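Got some structures for you, see below.
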Structure I
Amino acid sequence: MSYFVTGGTGFIGRHLVEELLKHRRGSIFVLVRETSLDRFALLHRIHWRSSKRVIAVPGDLTSPLLGVDQSMIDEHGASITHFFHLAALYDMTASTERNEQLNVGGTRGALELAAAAGAKTFHHMSSVAVAGDYVGAFDETMFDQGQELPSAYHQTKYESERVVRSYSELPWRIYRPSIVVGHSVTGAMDKVDGAYYFFPALKRLRDSLPQWAPLVGIDLGDTNIVPVDYVARAMSYLAHVAGLDQRTFHLVHPDPQPTIDVVNTLAKAANAPTFAVPVQRRFTSALPPQLMPINLLTGVARTPVVQRALEQTIGRLGVPPEALGHLSLSATFASRHTEQALAGSGIVCPTLDSYAAALWDYWEQHLDPTSAQDPALREALVGSKVVITGATSGIGKATALKVAQAGGVPLLVARGKDGLLQTQAEIEAAGGVAHSYPCDLTDLDAIDRLTTKLTKQHGAIGFVVNNAGRSIRRSLRLSSDRFHDFERTMQLNYFGAIRLVMGLLPLMEANGSGHVVNISSIGVQTNPPRFSAYVASKAALDAWSRVVSSEVIGDGVTFTTVHMPLVRTPMIAPTKIYDAFPTITAAQAADLVMSALKDRPNEINTTLGTAGEVAHALLPKAVFRILHMAYRVFPDSTAANDDGTEAEVTNEQRLLARILKGVHW
């Protein structure tokens, strides 16, 4: 048994190949254009673990038999059991001719190749776009319902499926996913498309308005979003279940998703304000379909005059005008037959709120073009070597990705080699350059070996970002027999950090330039209870940096201390109470680091952190009373309690956390 996959280097395709590698046996032949051979090599190394089972087959969708050499067909055709056709043009903005050539012509060529090779089953990746502007429930048995097809994309997806239904010489199975977004665990996405066009607008709202700001929206109808891993898993499973030939499967969320709810779910993940809809659907549903707000909006948005106007407005912000004409789906997609076929497999479509944060974090760290487009940042970083500790996750990883986007070369440091290689792979997949250096930063001798290696291998190091850290949230009452908590935080947060800087200072001084960014904490300014070990270690690093700054500034070496507010990272995950607290994302934190690298200020503080310092100076007794109240309000975390329990978050706790947003409680 073997497989042939077109579109295997595409987004859904590479996840399908991963599924086949994990759960099936046999060779996997992947059709690859000559211009995509480099991408295949990268995917083969990073995502497919250089498996010998995955074999590139040169070809092209626009050629007869997809351009596959006859010798390949003769040698391997008899073994091909499943032929997966995923290659297509997924672009609402593409021309009619291009859509026709790739989507329809490519499908005809795939059918011819599958027949010539003697494949047993033809699996065709279609789309819910075949429903066009159909209004009402559209199930897996429906196809030609006289629906209007509003774009070249809709028309050619419909025609491609018709070609399979009418002309396939082989048993076929058709898969119709809805709008496919990133991976539900990692958030991984390969390009900005579909819903992602609107992410920059959410980011702008977040950066311009407080999260509680009231915004008014309108009912935008329903949409349907699914993560790519669900689509790939379901497709791989359904392809191997006996007795399902000549069937169509809807790989969709089983319930219609109101578009405004999807927007608000993503807005919450982005820490942006959400939209309220003053006129509920139960009042507008009685209107004729043509008078529904969303239908009026999309109808106007599709007119040539408005399209030209949109090109000069939202088009300049990166949102294709064509996208506004498809904000919602007029049909709802029944998936009862698909769910029955998947019964017992454990494969179900997750709810958006369970993975929206992963989608947002991945976009903000990998696909947000802000860092790459900042000329001042690029001037500061292009070609510069930037040592970043704790680079396997959280702030460190987000910083490394943004440094690479701006043209810098991250030198990645952390204890875990596998995590470093993963970060490096993500940077290289985006066209950047990075180097990995596994090192236990609690081992001073290991740090010395690291700095010696960095000095020998890199003639100049422009920046050091001391991000690796250990946080312990435990009251002194529970620390009487845990003095090692204080030793561990000092060992990594203070001794490890200064040992690294001291080892690299001679190189920076010799080059007459260097900048050190220390990731400190808002806790140093606000002194929250239960963080005596953590805050003391960060305060020590702050004090050391201030003193040393006056000694080395004459040699061209400078320091920035970033008093970071509470960030949504793996480090705070053990404290479950933080799940209900307002936090900033790792990418937002990385943006503060990028400002430090670009502008080199002495400190970067939040308004609340500065207010905390002023309050301590002017009203110390009152501040300590407030902090004691917080100590009484917020319990010790699960990790700190012997019984491993943690109470539910109370309204009192939520209120105090929101008033003093960003403080580690």
Structure II
Amino acid sequence: MENEAKPADLIDDLRRQIRYHNHRYYNLDAPEITDGEYDELVRELAALEEQYPDLRTADSPTQSIGGEASSQFSPVEHLTPMMSLDNAKDKEELEDWAERHNRYIAANPAYNCELKLDGLAVSLLYREGRLDRAATRGDGRVGEDITLNVAGIPHIPNRLDTQDPPSLLEVRGEIFMPLTSFTRLNEEQAAKEDRLFANPRNAAAGSLRQKDPSVTAGRGLSFFAYQLANSEGAPSFKTHSESLTYLSSIGLPVNERSRRVESLDEVYEFCMYWQENRHTNDFEIDGVVVKVDSLAQQGELGFTSKAPRWAVAFKFPPEEKTTLLKDIMVSIGRSGKATPFAVLEPVFVGGSTVQLATLHNEDQVRLKDVRPGDTVFVRKAGDVIPEVVGPVVSLRPQGLPEWTFPENCPECSSKLVRNEGESDTFCVSAECPKQTEQRMAHFVSRGAMDIEHMGERTVQLFMSLGWLSNIADIYRLDYEKIQKLEGWGETSVSNLKQAIEGSKDRPLANLLIGLGIRHLGTTGSRLLAAHFGHLDRILDATLEEIAEVDGLGPIIAESVVDFMKQQTNRDLIEALRESGLNFEGPPPPTQEQTLKGLSIVVSGTLEGFSREGATEAIKERGGKSPGSVSKKTHCLVLGESPGAAKLKKAQELEIPILNEEQFVKLLETGEIER
């Protein structure tokens, strides 16, 4: 065909695109495409070069590493090149990588699996135990000298923790920004009305390349070592995992989640576990790095021009992609809150096709500076609501106007109100039909009264027919009328009736959640139900009495009292009583409240308790079991393989640390052994 592109032209075009995106990623810290989209370009180029080997050149991006060193910092030539890694995206490609080892080694290798952090690769050079130089990867041969900036990162030792340091030690690792630091940094940016950082990787890169090292030091960066690259005077090791243990012993942080395994099946199991649990860490990961553990076998396998044959990056499916922002619209929630959301060109990300994404509030739209017509980054993590991260400014059409928040409610045309000092905007009209609809949709939802077969569309239908005007009407529905509707047969009506009747026996906490009291969430509802034992006692409780409930602050207490004293809400509650809903709270606790007032964090695996079982045992005895250590924590219970961050925090705060035997005694006596 005449118009069909020639392979050479396709290859040249792909190389041009990849070099352009390398420059934006490595040198400008301003990518225009996501990692997943970049990987696809590289895969496409590699496949064409495999098909047409005569067109492969030495300077192709498939044969080279990363970007080029920035002119902002002095160039540094690495002692040995900092190479890239080949990628595997599924089990078949992982098996292909392992199969290729048979050409070089006879024995089946053991492997070391390490989480692939989404940060910046660096080389640290120590001489006589002191940090002499730190450098970025650059093009793999020449990087940037970032020694002064790295010296201020608390997790990177300026002096190794050993009495007998090697004369030379070169360590490779990853500098990254923990999610807690990223959140704090963007909060600071928002307070200064500066642009928000799109993601932790970009924030880390921007922080590391500051001209003022004190700015870098204050950004909360962290580091994990992943390779002993060169040494003189250090012990000799047989395996990569032994070398990591050594690095840890001399004060270099190594990710404790790394694991040595004996088979490729165990490698894949490790990869799948972390693909499912990638968001349980305080840092972002985008895959697992798999390495042949034997250093002798690594030597036999050697390198290609770009990557070691003994290592591969198993990449997780991308959770961030770019797409067109078609429009920004505003939705009205059950409280009247007006929330802007993005209408997107459909894009497949995070395991599903996304067409809508949250933009949170007016300030977030302004700080992110996203505009209808922009190309934007969209992120979705599992079941988390999709989010627009930010615009690709370099692709913005010229003259694209800023988006402004509407003045009137899109549902009822009432004036929208934003109170001074608040970030949210509200429709305050009691007649707004969307608020009524959303209150009912919330009431029937799984987290509240859990009425199956009655989703938002059913609520909308029944409202349009005039059958629902408030929550109590749900229990007055005429099922004979419903059965006459198109699509509603005898079975579906019977299922709906059964679900509505069954909801009457839900716990009091579910009813409190369903009422949609502002600021009162799941935990607060349970605390209220347990403390007062009956809805009538909550109806008549004073502000002081509700504020006394452990775990409820003055804002929640005031909100509950305000809700309960409004006559329309009291009338609604009476209507629900007449319909036979459960107003009784849970029975008093059967366990002695030995831990009342104590906050106990559990980390690691216990022999006699599951993670949920340990948490429940604490709560049954009146204690709290938050997920993180803070100044309010009374003790930390350690099992097998605990989280290093929790342990370190507890040690820094001098919080008592208990083993499982001491934990069992604590449950019985309420006394913390020190």
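Any read-out appearing in this document is the output of simple, stated calculations on the displayed coordinates, not a laboratory observation. Small disclaimer: the values here were computed from a predicted structure and weren't measured. Cβ atoms are built from the backbone, for glycine too; each structure is taken alone.
log10 I(q)/I(0) by the Debye sum over Cα atoms at q = 0.14, 0.21 Å⁻¹, for residues 522-593 alone computed as -0.45, -0.96: which structure among I, II? Of the options listed, only II reproduces it.
To which of I, II does the computed value 3.4 (distance in nm of label points 7 Å out along Cα→Cβ at positions 362 and 394) belong? Clearly, the read-out refers to II.
Of the structures labelled I, II, one was used to calculate Cα extents along the principal axes in Å, giving 81, 77, 51. Name it. Going label by label, the one that fits is II. With FRET efficiency 1/(1 + (r/R0)^6) of positions 250 and 338 (r between Cβ atoms, R0 = 41 Å, to 0.05) coming out at 1.00, pick the structure among I, II it was computed from. Derived from the structure labelled I. When mean count of other Cβ atoms within 10 Å over residues 562-569 is calculated for each of I, II, the greatest value falls to I. Which one of I, II has helix-only ellipticity at 222 nm (-39500 (n - 2.57) for each DSSP H run of 4 or more, over all residues; to 500), as calculated from the coordinates, equal to -12500? Only one of I, II returns -12500 for helix-only ellipticity at 222 nm (-39500 (n - 2.57) for each DSSP H run of 4 or more, over all residues; to 500), namely I. The value 10.1 for mean projected area of the Cα convex hull in nm², for residues 378-473 alone was derived from one model only; which of I, II is it? The correct label is II.
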